[in-house]
Structure P
Amino acid sequence: MTYKLIIQARTNSSRLPGKMLKPFFNDKTILEIIIDNLKESFSEQDIILATTINPDDDHLVNAARNKGIEIFRGDENDVLQRFIKAAETNDAHTIVRICADNPFLQVDSIQHLLLKFQEESVDYLSYELYDHTPVIKSHLGLFAEVTTLKALKKVAQLTNEKKYREHVTNYIYAHPEFFKIKLLPLDQTLIFRNKIRLTIDTLDDFQLCQEIYDEISPNFTVESLLNAIDLKPSIVERMKAQVIENSK
């Protein structure tokens with residue numbers, strides 16, 4: 001199985017412009033933290049930054065180049081096509097999609113996903129919440145998802161709808177009649193934690209996640225992460241408010 005880990009990132013976020021350039025922990029950006037964590041388990045050749053041709057993203061390209069990973073630059077708004085081209089350019093038949101908004105990404109889970117993906121022979125694989133919602137649609141921000149270049153090309157043939165071109169995999173799990181989909185149950189410690197928000201879209205997200213990361217990094221487990229959240233009621237309440245405000 002030829003796979004690549006493709007990190008989706010750009011500078012011009014609508015809700016928090018420049019968040020990918022802001023120091024998050026020990027003068028590192030979120031992107032740098034994610035790349036460093038991935039490189040501990042995967043070779044540099046397996047990791048690709050898929051960013052845009054916008055000159056504003058030159059800083060992201062420089063950061064990725066300094067880390068020694070591959071780079072692909074494509075359309076800023078048609079993210080689906082960007083992923084397809086990034087995969088084609090790097091001979092990736094299987095794609096692990098990683099959002100650069102998620103500093104708490106559980107890298108260990110990616111190996112498990114790749115193993116299951118190979119065993120199941122499906123078009124799409126990730127985790128699900130208690131109500132069978134794909135975890136990518138939640139606010140957890142802990143996990144990646146796996147799909148194929150073939151599946152993404154099929155999506156591109158089936159739709160030109162803006163939301164499906166901006167959100168790479170949404171069409172796949174929204175139309176299970178066209179794809180073979182497998183969703184794995186989350187660990188019991190997480191499956192009902194749908195009020196936790198560890199993905200970063202807003203300044204409040206950034207500051208809240210930064211506060212937690214400062215407390216539990218660099219080596220943390222899901223258990224220690226949940227404990228750090230639960231011990232501070234103010235954090236729980238802020239997360240609940242952010243989940244409501246940023247409903248997906």
Structure Q
Amino acid sequence: MLKDKVVLVTGGAQGIGAATIKKFAEEKCRVVINYNTSMKEAYKLQEDITKLGAKSLVIEADITKQDEVDEMINKILSEFKRIDILINNAAIAIDTLFQDKTVANFKKTIDTNLIAPFYLSKKIGELMYEQKEGVIINVSSTNGIDKYYPMSLDYDASKAALISLTHNLAFQFAPFVRVNSVAPGFIATENEIKDLDEEFIKSEEAKIFVKRLGEAKEIANVIFFLASEEASYINNTVIRVDGGTY
């Protein structure tokens with residue numbers, strides 16, 4: 001039972017993050033919706049989960065800024081006294097032709113997709129270790145495993161590094177904190193497909209064994225399972241959720 005567990009989801013206002021918030025709220029967890037720019041979506045989501053009878057907290061914070069992360073953690077502890085589950089979901093992708101790639105954008109991607117999860121996991125993982133229980137789940141990507149798109153090489157590199165971080169954190173925080181990663185494939189969130197033409201989407205679907213894109217709730221279901229007692233012996237693991245691809 002995860003009822004009353006305190007769950008922080010970074011980038012929780014939209015897409016996989018929002019679906020994850022809803023899943024935990026349905027089980028009456030106390031959820032923290034972190035957002036950076038999606039204020040309207042964050043508070044609409046809070047309205048929706050309040051109807052489910054779940055307690056929630058909405059916090060604006062740029063997770064690439066340590067002082068804002070520290071302030072967010074203090075707000076959560078002030079409201080809920082503890083943090084039981086951390087979902088490092090927030091990420092950015094700056095896809096451009098290889099010749100247009102810049103060091104500045106590469107660093108921005110790494111700051112958001114890797115360094116921010118490191119800092120959040122360090123600060124919150126240490127709290128979890130002190131309370132002798134906790135779960136950290138990093139949302140990586142199949143792009144970090146075996147996909148090769150030079151247009152997104154900075155994103156791909158950050159997600160591969162996040163998997164490495166997962167393994168090291170699992171070792172660091174053993175035996176009290178379980179650390180796992182979920183690696184989604186092509187998920188049909190609004191932000192993911194808004195600028196893609198139908199022909200490209202069909203070509204990508206053809207590569208997937210189940211012949212369709214994934215849904216955000218399907219990733220949320222795996223995240224919830226990994227956080228639950230049913231997954232109490234799953235640690236230091238990366239789970240692909242991609243429908244099967246080649």
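The table below lists the values:
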{"item": "When mean projected area of the Cα convex hull in nm², for residues 95-134 alone is computed for each of P, Q, the largest belongs to", "result": "P"}
{"item": "Comparison of P, Q - label where Kirkwood radius over Cα pairs in Å, for residues 55-110 alone is highest", "result": "Q"}
{"item": "Of the structures P, Q, the one that 15.8 was derived from, the read-out being mean count of other Cβ atoms within 10 Å over residues 15-22", "result": "P"}
{"item": "Among P, Q, which structure scores highest (criterion: distance in nm of label points 7 Å out along Cα→Cβ at positions 39 and 191)", "result": "P"}
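We did not get these values from a lab; they are worked out from the coordinates using the rules stated. For clarity, every value in this text was computed on a predicted model and none was experimentally measured. Cβ atoms are built from the backbone, for glycine too; each structure is taken alone.
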